[in-house]
Structure 1
Amino acid sequence: MILNHINLSVSDVGAAKDFLMTYFGLTDTGWGGANRNMAFLRDDRGFLLSMFKHKDTVYPGTFHIGFGQPNRAAVLAMNARLKADGYPVEPPRELHAFTFYVDAPGGFQVEVMSA
């Protein structure tokens, strides 16, 4: 069995979509059309991430989505890029992997980690 998709409730679909496309290479399927209250993004392996606007969503403290990077250098580069673009990120550290977290626009958290 293959996981097909995940849906996120987000407070700002456009900002969340732009963030995920800019930093993590997801592409817009176009299925949402001009509707700014939903978006459907795919990664390079075909996984679908759908997002629907919901202003009152509050995720538990441990909830996040994760993006693996090929190595520590890529994690450091992503951290530096996000920091340069104004995102408040802590330096990566060694936990279960070489990793850091960033609060994404729309109200969810993203983990960036070495694969």
Structure 2
Amino acid sequence: MGSSLGGLTSYYAILKYPEIFGKAGVFSPSFWYSKDIYNLTEKSKKIKSKIYFLCGDTESDDMVSDMNKMEYLLNSNRCYCLNLNEKKIVKGGQHNEKLWRDGFVKAVLWLGY
């Protein structure tokens, strides 16, 4: 689990090392940092990892649209019917530890830790 660049790193880990990381908490991911993450997702073999996405709708101009784009790519890679990803967009949520702390327990429970 990680937030901001840690969220990007958590997501990258499940793509790069799926035999090690089968679950990821991806909070406020910095997908803007490198658009290569979208290409890597598109070119990945079937992604079997369980992913919990979290962000606030006031974090940045692109946070919600970037997460929606990644969710669309994931659903193109695997059937959304498998329910392997969950996405929470918190109304009024900001890019800070309060948002991530408040979402932590739900993420852990949904991921099944």
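Each of the structures 1, 2 was assessed by distance in nm of label points 7 Å out along Cα→Cβ at positions 19 and 51; the largest value belongs to 2.
Determine which structure produced the value 22 for percent of Cα pairs over 25 Å apart, calculated from the coordinates; the candidates are 1, 2. Please report the intermediate quantities before stating the final value.
Working: 1: 22; 2: 12.
Among 1, 2, the structure yielding 22 for percent of Cα pairs over 25 Å apart is 1.
2.2 is what came out when distance in nm of label points 7 Å out along Cα→Cβ at positions 27 and 91 was calculated for one structure; which of 1, 2 is it? Write out the running numbers ahead of the final one.
On the way: 1: 3.7; 2: 2.2.
Only structure 2 yields this read-out.
Using the calculated result -7000 for helix-only ellipticity at 222 nm (-39500 (n - 2.57) for each DSSP H run of 4 or more, over all residues; to 500), pick out the matching structure from 1, 2. Derived from 1, not from the others.
Read-outs throughout are calculated quantities, based only on the coordinates presented, and are distinct from any laboratory measurement. Keep in mind the model is a prediction, meaning the values are calculated, not measured. Cβ atoms are built from the backbone, for glycine too; each structure is taken alone.
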